[in-house]
1. For which of 1, 2, 3 does semi-axes √(5λ) of the Cα gyration tensor in Å, calculated from the coordinates, equal 33, 14, 11?
2. Out of 1, 2, 3, choose the structure whose coordinates give helix-only ellipticity at 222 nm (-39500 (n - 2.57) for each DSSP H run of 4 or more, over all residues; to 500) equal to -10000 when calculated.
3. Match the computed value 29 of relative contact order in percent (Cα under 8 Å, 6 or more apart) to one of the structures 1, 2, 3, and report its label.
Structure 1
Amino acid sequence: MQVIYAGLRNGARDQAIHDALIYKRVAEVAEEFRLSPNTVRAAAKRIDKIEVFDLQLTGGGKPMLIGKVASSCFRKAALGAYRNYRGTFQNLDLPCWVITDGTQKIEVVELRKIDSGEITL
């Protein structure tokens, strides 16, 4: 199952840069990815700051696995999952539908309001 990178412009590239820095120096990675060394350092810092959340949709009986979402906070991760699976979530209007990681939760209705700009993240 693929990881959704929420809040990152190019999360997969940043992760590849982070992984490459384990074995190579910044200058080598910058040359390999054709980026400046500062861009490589910034990408590595962005990946260091994120967590991976294992999200589930609850409220309709048995919890349904959404997947792994990498983000700096739970709310951004839930919003990223909502935007990635918009077709699934758009018809869930009841407040019983929530996205959770087991410790934190947010209603799908609230995510819709965040996505439309009614409330801020």
Structure 2
Amino acid sequence: MSEITFIGQTNFRNKKTKFGIKSDDRRRHLYLIGKTGSGKTTMMENMVIEDILAGRGVGLVDPHGDFAEKILNFIPEERIDDVIYFNPADMNYPIGFNPLERVGDEYRHIIASGLMGVFKKIWPDVWS
């Protein structure tokens, strides 16, 4: 049986039932939509924190930095050496990052195209 990340609880006919998202489904894609202030960020924070506390790996892209900074507070002390905090704007602590390093030649163009799409969405003002 797949692990489930519980995200809510129903109360139908006075019977409370938890519901959530299977880990296998989360590994594919997750699209979270809602009005401003409806809890999208809080839900993502809770999912990431649950993953961290369960010892699972997490990759987080945060264009503003607030979300990532908050999540750092939940890293257990014994896992702190597992964390790579990559801030491309930090000139004091630059790191090399090659997302294509372990990708086979036949797939590099696909990964590169996907990354370009992500970067254009995150930083639209620097693309012409």
Structure 3
Amino acid sequence: MFSRRKPSRSCLSDIEQYFQQLPPQFLDLELAVCWILECLLKDDNYPSGLLQKLLQEEPQLRLSETVLQQALDFLEQQGSISSYTKRCPSRGRPRRMLHLQSDARSEAERLMGPWHSWLAAHRFALT
């Protein structure tokens, strides 16, 4: 069966342009878990703060809110992270802060090698 989808490019040079400006890559669950752990190894953070940090530090990567929530649920079920509320003067309601449990720290650090290798391999391909 063939696709009736119209090509989004009007000429071959448009396709060449596509490769010069690749679309962002979305992280899957495993990669999202690694990103969250990397952030929480450094400091406590809040969910939307993790998304903002990804945009700043790895602009070629994206993380959907759905996958972020699935990754956070996974880490909570594993007992790797906990959460607490923190009042922020600029906000009306408290933030849900995420904290990496101390007994999960060594396991999180072990994942940083493969995570950074993946990042290095894909950073070259995506920039």
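Taken together, the values in this text are just the output of simple stated rules run on the coordinates, not laboratory data. Just so it is clear, the model here is predicted, and its values are computed rather than measured.
1. The read-out was computed on structure 1.
2. Traced to structure 2.
3. Label of the originating structure: 3.
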